[in-house]
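Participant: Take a look at the structures below.
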Structure 1
Amino acid sequence: MNKNFFGGTFLIALPGLEEGYFKHTITLLIEHSASGAFGMIINKPAETNLSDFTATNFELPILELPILLGGPIEQDHLYFLHSTEKSYPQTLSINRQISLTTSKTILEDLSKECAPAHVLPLLGYAGWGAGQLEFEISQGAWLISPFDKKIVFSTPCSEKREAAAKQIGVDVNLIVMDPRKH
C-alpha cells in the first residue's frame with residue numbers, strides 16, 4: 001500500500017453497523033491508502049485461548065491468554081499486536097507504541113517471559129477494498145479516534161469502544177441513526 005492516511009487510528013462502529021460482524025466494535029486501523037485498508041478488531045473476544053493454537057511443549061501461563069477475533073478474514077490465522085520494545089522478522093510497525101507480527105517466535109518468548117510487555121493475540125483481520133472504507137465513513141458507519149495504547153492493552157474489551165469515543169468527546173450510547181438512511 002502507498003500513503004497511510006488513517007493508519008494507526010481507531011475506527012469506532014456506529015449504530016449504522018448494528019447488524020453483522022462489526023456491531024459494537026472498535027478496530028485498530030493498521031494501514032489505509034488509496035488501495036484499501038486493513039485493521040484488527042480489538043474488543044471482540046473469541047471463545048478460545050492460546051492453548052488451542054500451540055504445541056503442548058510449552059509450559060505456560062500464556063496458554064490461558066485470551067484471543068480476540070481480529071476480523072472476518074483469515075480467521076484461522078493467528079496475529080499478535082504488541083508493544084514495540086521487541087521486534088520479530090515478520091513485524092510491521094504501526095506507530096512508535098504498537099506493532100503487528102505473525103511470528104510464532106513470540107509464543108516462545110511469552111513462555112520464557114522475554115516477550116514484549118504487552119501482547120494481544122488475534123484471529124483474523126478486517127479488510128476494505130479501494131474506496132470502501134471511505135464510503136462507509138461518509139455514510140456514518142464509523143467514527144475515527146486517535147490511537148491510545150492503554151485502550152488496546154489495558155482497557156477491558158467491553159469498555160474499549162466507549163473509551164475511544166470519549167477521546168473525541170462522543171458518547172456512542174447516545175448516538176441514534178436516522179431510520180430513513182436504511
Structure 2
Amino acid sequence: MKLIVGLGNPGKNYEKTRHNIGFMFLDEIAKEYNLTFKLQTKFKGAIANLKLDNDYILLKPQTFMNLSGEAVKLVMNYYNIALEDILIIHDELALPLGKLKIKPKGSSGGHNGVQNIIDNLGSEEFARIRIGIDNFKEDIIDYVLGKFSRKERKLLDPILEDAPNMLAYFDKNNLEKFMSYYNTKYNE
C-alpha cells in the first residue's frame with residue numbers, strides 16, 4: 001500500500017490556486033482513472049483508492065495546508081504505511097513554473113505544509129514531487145493563494161496532464177529511476 005498526498009487548501013476559494021497544485025495533480029489522476037474523492041472525517045481528508053500493480057491511497061488533506069501532517073499521520077498509521085511508501089506533491093516557490101523536482105527526502109525548504117508533515121511523522125524520510133510555481137513577485141501569501149494566469153497555465157498544464165503517466169511510471173519503477181526520468185524530463 002502506497003500513499004500519494006496532494007497538498008492544498010479545502011474550499012471553493014482556494015480551487016486552482018498556486019498553493020493547491022497538489023490537489024490539482026491528484027484531480028488529474030482521478031479524472032484519468034475515473035476515481036471519486038470521498039471525505040473521510042476520521043482521516044481529516046478526502047480519499048480515493050486506486051489499484052495498479054500496487055494499491056494506492058490518494059489523499060487530499062482537508063485540514064488546511066499548514067496542518068496537512070495531521071491527515072497524513074492518521075492515514076499512515078491506520079493503514080500501516082511505511083515512510084518509504086509515501087509521496088507528497090506540493091508547490092515550490094524555488095522552482096520556475098513548468099519545472100518539477102522529485103526528492104527522496106529532505107527538509108521542508110520553508111514550505112509550511114511539508115514542515116507540518118515532517119513534524120507529525122518525526123521524519124524527513126519521505127519522497128516528494130516539488131512543482132515549480134516560480135519566485136513570488138509580491139506578498140508571498142497573496143501570491144501562493146492567487147490563481148494562475150492563462151499564460152502561466154500553458155507552462156503548468158503539461159505537468160498536470162502528465163500526472164497519470166507519472167503515477168503509472170512510479171508504479172512500475174523504483175524511486176531512483178522515477179526521479180532520474182522525470183527530473184530530466186522537466187528540467188532540460
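Readers should treat all values here as calculations from the given coordinates under stated rules, not as data from a laboratory. Quick caveat: nothing in here was measured; it's all calculated off a predicted structure. Cβ atoms are built from the backbone, for glycine too; each structure is taken alone.
Participant: Quick check: -4000 is what I get for helix-only ellipticity at 222 nm (-39500 (n - 2.57) for each DSSP H run of 4 or more, over all residues; to 500), calculated from one of 1, 2. Which structure matches?
Facilitator: Label of the originating structure: 1.
Participant: Starting from the value 1, 8, 18, 23, 23, 17, 8, 2, 0: which structure in 1, 2 was P(r) over Cα pairs in 5 Å bins from 0, in percent calculated from?
Facilitator: Going label by label, the one that fits is 2.
Participant: Identify which of structures 1, 2 gives the largest calculated value of mean count of other Cβ atoms within 10 Å over residues 76-83.
Facilitator: Going through 1, 2 one by one, mean count of other Cβ atoms within 10 Å over residues 76-83 peaks for structure 1.
Participant: If distance in nm of label points 7 Å out along Cα→Cβ at positions 44 and 132 computes to 1.3, which of 1, 2 did it come from?
Facilitator: Answer for the origin of the read-out: 1.
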